[in-house]
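Novice: Input: structures, listed below.
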Structure 1
């Protein structure tokens, strides 16, 4: 009876990850089919293809909160939409550009805001569960600067891709002629990290306390 109850409990705890994985898999299939640029698709979708197998591999030892599962799924969808169309050519944001007179397609900005927002909660969860750090000013600052480090690393990866691939990497860079694109991307990631910690701190703390030991 005990083993049966444990099995049911384990399935219940896996449900958020199972549901989000299924939904992301459907979006991934759509994104891959008839993608505008196959090379860019692999470059943009690679984080999604790496993260979900990792989440399932560690779920027995490190089951993530429902909040983090949902945020990872949202970020995955943002990445996969950008991978399908390329970030500079997402149709909805072309319409927004034309309707409001913007100079560029701003979908790339949404991606970099998410690049700070979602990793902030992931890093926060990892630090609270694996280090002596507890919620407070030090944790807030370390999460922020860790996200900025992740963002800087991603910008370096983009630079390396441009060096290795050449002109074919323009869609991956998505600078759209903006000389300050790198700085704007990092500023948005930092803003996302600040916003995530302010908005979700209490909810995240409650969900962390309910995780099984």
Structure 2
């Protein structure tokens, strides 16, 4: 499949999932909007910058996967996603862990996006400094997202309970940031070489 055709296909997939999961979400509409706002913001940025900058195939693929994870969480709320309930019941866990998957993905997928931006717009080359900066940016974004959750909770009170999704875990915020960091580290370890090959299609 050609590069442009694949981009169009991924966009159609994201839009189809967005529309499908936006119909009668199990979450209330306010929570649905909050959970889907990163997807809407990402699409807006891509549309505005498409004329001046295009990412590698791998980046568009990970964006699509990340968007789907976010939209599924937005439809049910992260604490009530059926897949998470099934895993909880099957393994005798204390809570629905789809939220954990979401925060792991918050590091795993953006790490590749950030890596590409740094490699293509800064003098950085693959190595220790790039690795450290990518992980640091992912952690910073995770921390900022926790700030957003806090601000929403302060502004709306109980209405933000589903958005926070702590499920009674006092260490939920720390777990979220740790999993984001772990996702970023694992992504760089597993996907960096594949990412380099994917970028060469765009930059050569």
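Novice: From 1, 2, which structure was Cα extents along the principal axes in Å = 51, 37, 36 calculated on?
Specialist: 2
Novice: May I pose another question? If distance in nm of label points 7 Å out along Cα→Cβ at positions 82 and 146 computes to 2.1, which of 1, 2 did it come from?
Specialist: Working: 1: 2.1; 2: 3.3.
The correct label is 1.
Novice: Work out the source of 2.1 here, i.e. which of 1, 2 gives that when distance in nm of label points 7 Å out along Cα→Cβ at positions 18 and 34 is computed. Mind showing how you got there, number by number?
Specialist: Values: 1: 3.3; 2: 2.1.
Here the read-out was taken from 2.
No lab work stands behind these numbers, since they all come straight from the coordinates. Source: prediction; values computed, not measured. Cβ atoms are built from the backbone, for glycine too; each structure is taken alone.
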